[in-house]
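Values in this text are rule-based calculations from the coordinates and carry no lab data. The shown structure was predicted, so the numbers you read here are calculated from the model rather than taken from an experiment. Cβ atoms are built from the backbone, for glycine too; each structure is taken alone.
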Structure P
């Protein structure tokens, strides 16, 4: 039996009744009766009923989330119920739309990927493996859109008759919580791992790559449509890297990050992210563009097209690939 979460029910009401009424509901949720009654006078009886129902659910969600003390919440909840009981109309809320896929129908957590492509004019083959759990580009069915948790996610690349470790993410977490009428949550994330950077002797390079230990963290805000098929975000991101090929053995960076996750059709989705860190060691901006396009064959099989681009100090680095991913 499908039982939507309280927040899901509340957001469904905001979608059904409109953002403007939802904002009024959030505004009056904690107001004294006299004040809220004065505001409600400017609305029709039907809209008043919608507002009061949303205000009650909003306050109840805050109470169950322990954001408000019981001694404050309970009298206010009774007040909202009393105001709603004065309106002789049936309940205005409708049941939220049932998701097309349940959590048990989502993809498996581990995966293996194979890519073939070109980087700076050189052909390469890449084999990847992830131990767990869900990436932003993964098939979305059964998972909460905008949530990312990766554990032991790495890849090895064969290029120029050499095998090298391309990246190893020990842990990567991102939570994109879109702004809604009832709250303005932060979207945040971090990554801890090891990666190849386009650099040589501490400067950006079009020919060489060297491995660095990497930690980055970001925080900002995100926006989405009601069904969360399209989520876009803006964040401020910090970077800390360490490696023998860096000028001082380490460097830090800071800059904006913009991105969008889009579910265009049932079997086709994409993730696009643009980063612009300012590296303190070279006093230069570094443009980074990452694009991923995916066709989902079924819940555990997908084909992906990737294109990455970097530019710094009038030099650039480009990588493109076509790959297959199997979840198991």
Structure Q
């Protein structure tokens, strides 16, 4: 795919269907393999995130220059510009890892606040300063770091669902859309304990102290598993309610390594299960207009976001154009050259 961008037909399809892609890879395979290896090390070793002070799968583009370069490449920026207009920023990214045997998700839908994965209480991540009625103000880019078949936890979308706001309710975390089997790949109690202590047992929940007051003793695997689920059920999480896992409008997107998809966050989206034993890696980043306030609650002194992350050191990347937040948003310069 060239920097020249999209055809008129592709732009119309995005507005109509809520997504576009898969689009061709824009970087070389060696560069993708290096990025995948770096992310695999993060998942395996679970280091403390320099921005958040604990393990997290979020915003490693603020730490690793090669990720920032990938996400700010001229090809993807030009594509976003044609869909969203000038003055765009990247405000969040996810390391998207599904272990071998990992379960499917339910449906996600963000209707303006950017808090579709909220845990504990609703907190808006985004507050438009411009025209809030626009449906395309928050767009996700999802890029495969592996060849993804229908058996490798592929992305699923519900075509044209961006025109309907679905009911969202608060449920115990193990019943929420974002819940994935935390025990996938854990073949012993010791493996569960190690993953919990590293903090990467359950995404967005700090599990490093989960077993501090629990005497494992001779407890069985199933007993420990039930303990984890009971502790996680103490968290309430936001989830879309009453939508079947698949419908006639469901689109499943197998992808080649390096291909990417763009979708409106109002579109229902999620993942199928990983039926293979190998892990599946991808990157997911979110882009909005620069006249949108990022984490508006911080202006009231609240520095914990909807996923229980301390956002004191969070910054955005300005992808193109100018900042239109009147100086309210914080930015980091993109110093790394884009990969070729």
Structure R
């Protein structure tokens, strides 16, 4: 079915100040500013509890707390389809799981710096809470950093994921066994791991489903399989290991499609594609009696070749505020075959 593409050209307030004749009485200032983060004083179940069968966890701190961007920062590992629900009750944080927990599994809740004191906003850095539905707690750890592959700048808020399967395609088809997120320094801490070998990926997950399913998502990986000897005890991994560095990049799209169209100037129409288009791209105006031999535009493209310009030479078309066009090109189908498409 054809889709028509349309282009269009894009009290003064007086404030009176009243000064009382008497002096303003100022209350005496308090002591030094509080710079201490909240401290966990108890939890139900206890930290590192085993054989947990409940539906929620309650963590109590020594002062009143608040949450900062908990929906972005909280990570449950192994992951569930939905994040747990969180609620503040005075000095306590309630975490309710959205689906049943798996038997004989060690779970870790990563809060990053989301938990803060209510008055001075002091965060608990890299706060974790672990428990097990089985008879013991897995305790091994793996740390590292994620940086931009081109600028080498540390990357914050990137998922780092471990898989027990070692195929390169695994992040496309399966959720990870373990997951965490990088902090402001690009560091990641994967805790409470089972003794095993793993394939590692990092992903800036645009739709937060733990799958590499969008070409716009940045990804990083290592060709080295993480073996048991590379996993360490928590006391050996207080800091992120700079040797375990993942370089984040955006994979070049192999899908050909029309991604953008606009008329930034009266005499310019711009078509954007997911990559340099293969095959002919035809743009035909609707509502103009043009001679078949008449050329109404001068073609152009950017350096990369994924953006095409049509510079209008027809005066009437250039003066019209709105234009309707039909675009014909080759588009990738679900089997990655190029087929004719008309929009």
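Determine which structure produced the value 33, 17, 14 for semi-axes √(5λ) of the Cα gyration tensor in Å, for residues 191-286 alone, calculated from the coordinates; the candidates are P, Q, R.
Among P, Q, R, the structure yielding 33, 17, 14 for semi-axes √(5λ) of the Cα gyration tensor in Å, for residues 191-286 alone is Q.
Comparing mean projected area of the Cα convex hull in nm² across P, Q, R, which structure shows the greatest value?
R
Work out distance in nm of label points 7 Å out along Cα→Cβ at positions 47 and 159 for each of structures P, Q, R, then name the structure with the largest result.
Going through P, Q, R one by one, distance in nm of label points 7 Å out along Cα→Cβ at positions 47 and 159 peaks for structure P.
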